[in-house]
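The next part holds the structures, each set out as structure tokens.
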Structure 1
């Protein structure tokens, strides 16, 4: 539970912030693009900062970088609550993201320190379950806080969350990387630590599969509000409920992860889940191309496809990190950064074609799932010895 709550800090700081954007825009005399810049600065730091946090956790243990990251996150949250201008807020949100990235890297590394195989997959699925609650609870909490205390109150709550996380790490989380196995050396050694996983084609394939799965959902996040409200005429409240269905699908499917891994093994399960997701998304694309523009089918097929991420992501993470126990922090950082980078690239690729209709969004999602299937079929064969 501690690891799951730590993993949710970064996404919670994004999702809880969304309902406060209109009020923030008015208060700081900014436009919509400026307000989005404060969101994107956090997003960029959360993704890229993992490349720093990963080697730190291999060098200094899992807890010490967490202490530093959560402290930075909390202090930056206070700064955001007091920000006098949008420019200051953008900078502080970037610093806040750098602090939050340690809470993204460390839980995956701790799982690799303690478990392998089916046990690791079950725990990864549990982390994903807690992570998936964020899109449901965070916007509701953010809306309530912003209504009662204004947009600055959201950052006060995030600061309190950092304090609670620090207490959990101090009292409930044991150090899983003893001093005897920590990597020595400075930044050159940290950079060298990335060479081994980057030279492992199996690791790269699995990281790309995970990135494609995340990219599918990022395309949905970036385009679904316009598609649902403008094209289908869905109310904002109904859209929030439809959005939450995807998170509920992930939560529900994650309950079967352990049983399926035990029965089929990680590789077979991953291949099957990727194939099923690709089939669902390609079927939805063909339906759109054939003129079948029904909201019910769109919601149902997307919900089923995104639910399979509860099988794809834990299996891909575990298999990718399985052969890199001594570099679990660096491996976790590479996977996390690849997920954010892949999602950003896919969103940027789909954006020029967005016209308010479902087709560009569905085409982008289907393309991601097809690429993941091609990689899975080409690379997930008999495992080779670790380099």
Structure 2
């Protein structure tokens, strides 16, 4: 006998007012603000040498396909006119503190994901402003006035939708997903755009004929848990526009990791890469579900003779996408080949973390 899917929550229950603020090309925008000669030009913050990595790219550079965590050599190939600027983290942190103070004028419930990105729960706010949309507009206006920078904002009744909404009209935009809009907004989106669904998971979903939120909603919970484990329940609910994770900034985890031991030893790089990809996927899914970000990637390798080695790399900024985590992990893996010993275990750990949500009492139901 099949287990029936769980019922939908009662309409209006546990609704929150959530804002996701994301600064637009933050590091690069700070550099362009402080140096007028860089304005309107393709700028990359990071090392420009052969072993350098792009930490951030201006929107002018992004038009050429330049992205964060991209090797500088590749970035120059895509954009020969690219201007590299050395990072000034003291400057970025100072601006981030300014922005955080603006957030704190409205709510104490702030979950920073990095220097330039945060969730805010404004269900109850200091000024008793009726809508999160009005608060988001006020925050964006004050950020522009005090820092000269632009921010994009997403407003919704949960974190998943607020983050999707902030991406919807970047840069310098605001988008609201209301409770009535939520399920419909999700059903039209490709699953590859869902936070928590990396490339490998998207491919597995596609193999199950799941391409959009509507396709995902049509699959029973049991099937999703069978193919995606604990993440299956998360996918089941977000396909319905439901995400009960609270905004929480108080609990910090030291690391997130996953590993796998193989029945047959691995000797070739291509086989090791294939084995490592689902491990990377598992780590990133946890990052997305919890809103955690980290700067240090550590690769763990145990050989057939039980010798164990680790290789690490720390970035100056948090890793913000599955692709970045994958690129760094595979770059560390390449350093170990060729090898004359079989590999029996691979693992990936992300550390130097930002804040991770924990349990908190739900807020009252209010309109957004």
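Read-outs: derived from the displayed coordinates by stated rules, not from any lab. Because the structure is a prediction, the values reported are computed rather than measured. Cβ atoms are built from the backbone, for glycine too; each structure is taken alone.
Taking 27 as the value of relative contact order in percent (Cα under 8 Å, 6 or more apart) derived from one of the structures shown (1, 2), identify that structure. Structure of origin is 1. Among candidates 1, 2, the computation of helix-only ellipticity at 222 nm (-39500 (n - 2.57) for each DSSP H run of 4 or more, over all residues; to 500) that gave -10500 used structure 2. When FRET efficiency 1/(1 + (r/R0)^6) of positions 241 and 321 (r between Cβ atoms, R0 = 41 Å, to 0.05) is computed for each of 1, 2, the one that comes out at 0.70 is 1.
Which of the displayed structures (1, 2) returns the greatest value of distance in nm of label points 7 Å out along Cα→Cβ at positions 25 and 353 on calculation?
Numbers: 1: 2.7; 2: 3.3.
Once distance in nm of label points 7 Å out along Cα→Cβ at positions 25 and 353 is tallied for 1, 2, the winner is 2.
Given a value of 13.9, 43 for Rg and Dmax of the Cα atoms in Å, for residues 89-128 alone, point me to the structure among 1, 2 it was derived from. The structure behind it is 1. Taking 0.6 as the value of distance in nm of label points 7 Å out along Cα→Cβ at positions 145 and 161 derived from one of the structures shown (1, 2), identify that structure. Structure of origin is 1.
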